[in-house]
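The next part holds the structures, each set out as structure tokens.
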Structure P
Amino acid sequence: MDDPFNLGGERFASRLLMGSAGFPNQQVMLDALDASGAEIVTVAIRRINLSGQHEETAAVLGARGRLLPNTAGCYTARDAVLTAQLAREALGTNWIKLEVIGDRHTLYPDVPELLAAAGELVQAGFVVLPYCNDDPITCRKLADLGCAAVMPLAAPIGSGMGLINRYNLAIIRDRIEVPVVVDAGIGTASDAAIALELGCDAVLVNSAIAKARRPVLMADAMRRAVEAGRLAWRAGRIPQLHHAEASSPEAGLIGT
């Protein structure tokens, strides 16, 4: 682990976080999780019944790594805070992926409600990982509140459109000191690689894996893409030029 991902006071080898929703069945989801190498997996608290089979699923996921409950489906700060408190009591974790949605059509965050919930949860001792829009100002405010990371969207949730605004993500990475995890909109492996090449610390992927024709194979592709993107960022790309520049030296050519 020569390049660990530090998040919430813990170290992880993988920079790929995986969602657990939308898979054809539980076994495919677990096989995809294994193939992805992800050590952090999200689960929506408001959409599962923490008893019977769902309780067993949460236990299985928790045994494989860091279980990250989320507040998907919450539209107010109050609902998100209550859901986070339920998750802490039921699952024994103070980690929460905070989502406060503005409307059902876009699934974009409601920023004022998100900021209010984030501040309250940080004060209550939660490790808060907020899903937010790709706005550097919002991300800065969330970091200033004490969030452990910021999780800006690349594109609308589930759209698979990839990185719509790379420029904003690059600004966020440049100006925010906490980890930047690209969340929502990833469509395929190359999107994940580009996010890491921009310097983002990690990506969270759900639909792009769960809804792929072969989810387990896509999970493996995402793992490799994240690793390649991070290596490319560490290596440093060459400058982009508006003219050609020969890769071979011209001095000493025959006939010159």
Structure Q
Amino acid sequence: MTKISAEIIGTMILVFLGNGVVANVLLSKTKGHGDGGWVTITMGWALAVFMGILVSSPYSGGHLNPSVTIGFAIIGKFKWNLVPVYIFSQFIGAMLGSLLVWILYKDHFSETKNEQDKLSVFTTSPSIRNLYSNLLSEILATFIFMFVTFYLTEKSIFFHQKKYPLVGLGDFGAFSSALIILGIGLSLGGTTGYAINPARDLGPRIVYSIISLFGGIKPKSNWDYAFIPVLGPILGSVMAAALYLSIK
């Protein structure tokens, strides 16, 4: 139960702060409306990752992402029997986090006329809709995220039979993960909004669909795109795990 609670709370913090920075930038009449744009959003998401992992890591390892859970199970650093429980907890946490964003910014949702901006607070969407390219973007972004993340758990890097020291940050792994997310967001996030986390996208998308029935938001959840930020990150994680195992 401690692990489950940690994953729920950690993912809730992640999504509350991550989707919160999007709301602050996009929604009308907020203090942050229009300021900073993409840089503000990527910085906010990186800090959201930092705080979510910082809180949950001592108890559950701070996965907060089905891609992380599946990836570590594949490379043998996590028990497969715990995978469904972790993933379920992450989705619950993501849904709670997005609900808190809606409660906090409810007045600003009402003031915002652009329906796409409202949806973007909850979910990712492509800048150019091309499902093949969009899927590839999520696969590659998650591949980089997971491949680098695997090495955060190693004391040394093995490559071509040679041992190289890993420049680490001690036990401050949350900061390392935040830097990875920041780098991916700035470099690779411009195509699809870099979900790289099925729970982070699907959980809030479900919440958006529910509150649209009661909160005065038009029900346009783009469900025909929803499989991209779910399937892409999982495939990227599997590929990263396969490469990691092949060169370890």
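What follows draws every value from the coordinates through simple rules; no lab data is involved. Owing to the predicted nature of the structure, the values given are computational and were not obtained by experimental measurement. Cβ atoms are built from the backbone, for glycine too; each structure is taken alone.
Points worth noting:
- Structure responsible for -13000, with helix-only ellipticity at 222 nm (-39500 (n - 2.57) for each DSSP H run of 4 or more, over all residues; to 500) calculated and labels P, Q on offer: P
- Top of P, Q by distance in nm of label points 7 Å out along Cα→Cβ at positions 27 and 195, largest first: P
- For 8.0 (mean projected area of the Cα convex hull in nm², for residues 115-210 alone, calculated) the corresponding structure among P, Q: Q
- With Cα extents along the principal axes in Å derived as 59, 40, 31, matching label from P, Q: Q
- Ranking P, Q by relative contact order in percent (Cα under 8 Å, 6 or more apart), the structure that comes out highest: Q
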